[in-house]
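Multiple structures follow.
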Structure P
Amino acid sequence: MKGRIFAFDFRALARFTYKQWFKSRGTPYRLSPKRLGIVLLTYFLYATIECVNWVGLALDTLLFPAYRQVEVHQPVYIIGNPRSGTTFLHRLLARDERTFSTMRTWEILVAPSITMRRVLWGLSALDKRLGSPAARYLGMVEEGWKENPVHRIAMRSPEEDEYLLVHILSCLKVWSYAGMLEEAGPYTYFDSQIPEEDKHRIMTYYARCLQRHLYAHAHGQKRYLAKDPDFSAHVDTLYRYFPGLKIIYLVRNPLDMVPSFISLKEREWKLLGDPEEAYASRDYVLDAARHWYTYPLERLEQAPHDSYIVVNFNDLVGDARGTVRRIYDHFGLELSPTFDDILRKATVQARNHQSGHEYSLEEMGLTRDQIVTMYRDVFERFGFDTRESLPPEG
C-alpha cells in the first residue's frame, strides 16, 4: 500500500473555494446569507477537526506502526441505491459483534486515528467516574437528531464509510452535499471516471483507516463490515484493493427509491443552503440511480458467485431473519443463537415499521410512467410492481 504520505486533495479545496465564492450565482449552491453563514462555519469547524485528525494520524505512525500489518480480512460491503434498506441491514448486521466489526459515527468523523480514539476512550472513562455528565448531554443531543425521518444519526451508531474520505476531500458526499453537481459527476462514476492516480491515493488512505480501526479494537479475525450507497460506483476498485471481498447489493422498486432519493437530496440542500429551484437535484438523481442500478450488477456478474449476493428490499423488510440467514449461508458465515434471537425481534419490528418520509411525484415533476419507462429493465429483471392500476396523483 505505497502512496503519498499526505492524501488530502488541496486542488479540490481550491476548486470548492473558487466556485463557492465566485461561481455560485444561479446554482444550487448560490451564496445566500444562509449559505454564507454555513460556509464560514464549515471552514472553521473543518479546519479545526482536520488539524486534530491529521496530528492523530501522524502520531499513529510513530506510536502504533504495527497497525500497518493488520489484514482487512474478507470485508463485507453493503451497497445499492440510497433509500434501499442499506442502513437497516448495516445496523442489523453490526449487532452480530462476534462476526463483524464496523465503524461508529464518532470514530469516522472525529477519531479515524488510533491516537484520538485512545484519547477519547480515556476521556470517556473519566466522564463515567464523574457521573457521566458528557454522556447524558450527548444523549440529549441525539434525541433531537431522531426527529430526522430520513436518516437518524447517532454518534455511537454505525455510519457510512465514505465519510472517512471527507477528511481528504475526495468523495461524492463533499460535492453532492454542497450542490456542486459538476464536481460530483466523476465520483458518481468512480470506477470509470476517477484517474488511477487518484484512486490509489484515495484507496490507500481508506485502507489505512480500516487497518487502524481493526488494530485499535484488537478484533483479530473479525470481518470488517461497511455500508455506503455511494460505493455502488466503486465495485471494481473495492475488488482490486480488498481480496476476498464480499458484497451485498440491495435493490428496491424505482417507484419508491427514486422519489425518496430526490426528497433526501432536497432536504440536504435546504439544510445547507437556499436553492432557488425546488427539487433541483432531480436530473442528477435520475442519472445516478440509473448507473447504480446497472453498473454494480454488470460488474458483480463478472465476479466469483460466492463473493456477492443480491437482496430485494421487499424480502429484507418482509422477512429480515430469513434474508440474513440466506446471506450468512451464501457467504459461509456462522449464525449464533444470540444473533438469531436478535433477528427474530428485528423481523417483527421491520414488518410493523411505518416510514415518516413522505413525497409526491407530481411535486417533483415526475410521473409513474416516466420512472417505469426509464428503469424498465429494472422492473423486468426483479419483477417489481409497476402499479399501473393506481390513479394518477392530484
Structure Q
Amino acid sequence: MGDKSNRLKYNRIIITTHVYATGPAQDLKEYLLLRKVGSLLFIGHPLFYKETLHGSGFEKYRSGKLKAKRYFKIRKIPPLVGYFQDAFLNVLFVLFTFRKWDLYVGSDNLNAFSGIILRKLGLVKRVIYYVIDYNPYRFKSRALNMVYHRIDQFCVKQADETWNLSPRMEEGRKEYFNFEGGNQKVVPVAVWYDRYPRKSFDEIDHHKVVYMGHILKKQGIQHVISAIPEIVKEIPDFTFLIIGDGKYLPELKKLARGLKVSSYIKFKGYVEDHREVEKLISGCALGVALYDKYDEFGNLSYTYFADPMKIKVYLAAGVPVMTTDVPYTSNLIQTHKLGLVIKDMSKIEGSLKTLLDDPNTVRLMRKNVLNYPEYINNFEIYDSLFL
C-alpha cells in the first residue's frame, strides 16, 4: 500500500453518517484506515433513540491510527429536531478541527448539506453526497416530504459527486420529481469478501435458516415464523436464527409464542462484533431477505431503490439467499442461481421445505455462490474511486 500507485487522491477526509449497525459509511472508514489516509474525521450520529447507542460524536485518526474519540450521551429528542441538530453539529465539529479538509463524504442529505456549507466556508474542497436510503415518500407529511426532497435535490446539484446505491435512485428522482442533474454515480454496497469465513457443505447446519439485520415489519421475518408449524412437520430439526434488534422484535416473539414455535427460533439479539455475525451466518444453509414491494400506504418501499447489504453479507459467507423480487440485486440472484427469488409470500413455507429437504439443490446454489465473488470486495469499489 505504500506504492505510489496506491496513494489516495485525498489526504484529509471527513465522513459523516447516522449509526445503528455497520453500513457503507463504516466500511468506507475501514478502507481509508487500511490505506492509512493522512487525516480522517469520522462523525457519527444515532440513527434513532436507543439507550445502548452513543449520542453524536467524532473519531479522529492520523495515518490509520486513532488519536481522539468523543461521543456524547444519547438524548431522547424529537426526530425532526435531531436531524437539524446533527447537521449543525457536523459544522461545529469540523470548525473545531481548525484545519481545511480535502474531501467530505456526507451519508444522507442533511449530512451532505453540512458539507456544502463547509465548502462555502472554505473548510472543505470537495463534497460527496452518499445516498444510503432513498424513497419518494420518505415522510407521511406532504410538506415534510417536499422539504426532504428539496434538500436531496439541492445536494445532488451542489455536491461534486452523488453516490447512489442503485440506478433506481436516479430514476426515482426523474420519475417522481422530474429532477435530473448533478454528477450522479452508482456505487453499490459491497463487503469485505476476503475476511468472511466460508464453510464446506458438510460443516453447515443443513436445516438452519438465518436472518441478520434491523428488526422491522417490512423485513418480512414474520412470514418465516408463520410458516414454521408446517415446516417442522417434515423437517423437525429446523432452526431459524435471528440476529439483530429493533422495534418489531417483541411482536415476533409474541407471534412465535402464539404459534408455539419458540423452541425452533434462536433470537440472538444485536451482535456488535461483525466477526461473530459472519461466523454465525456461515454455518447456515440459507439466508432470508424478504421485502414487501409496497408499504402500508401503497408506496414503493425503501428497498426497491436501495441495495440491501444483508443479501451480500449472506453471499460473502457462502450462504444462498431467499429473497423477493423487490431489491435491485434480485436480478443477480436469479441470473446466477445464487438462491431463490419469490414473488408470493404465501409460497415461503413450500419453498423452504423444498430447498432444505433437497441437499443437492442447496449444494449447487452454494457452489454458484462460492464461484461468484463479484458482489464485490470493497477495495475494488473504493480503489476505483479513491486511487
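Here, each number is a calculation from the coordinates, and none is a lab measurement. All of these numbers come straight from a predicted model, not from anything done at the bench. Cβ atoms are built from the backbone, for glycine too; each structure is taken alone.
State the single structure among P, Q that was used to calculate relative contact order in percent (Cα under 8 Å, 6 or more apart), giving 14. Checking each candidate, the match is Q.
For the set P, Q, ranking by mean count of other Cβ atoms within 10 Å over residues 108-115 places Q highest.
Here distance in nm of label points 7 Å out along Cα→Cβ at positions 276 and 308 was calculated and came to 2.4; which of the structures P, Q was it taken from?
Answer for the origin of the read-out: Q.
If you rank structures P, Q by distance in nm of label points 7 Å out along Cα→Cβ at positions 164 and 300, which sits at the top with the largest value? Walk me through the numbers on the way to the answer.
Details: P: 2.2; Q: 0.9.
Max of distance in nm of label points 7 Å out along Cα→Cβ at positions 164 and 300: P.
helix-only ellipticity at 222 nm (-39500 (n - 2.57) for each DSSP H run of 4 or more, over all residues; to 500) was computed and gave -11500; which structure, P, Q, did it come from?
Numbers: P: -17500; Q: -11500.
Label of the source structure: Q.
Comparison across structures P, Q (criterion: FRET efficiency 1/(1 + (r/R0)^6) of positions 68 and 156 (r between Cβ atoms, R0 = 25 Å, to 0.05)) gives the highest value for P.
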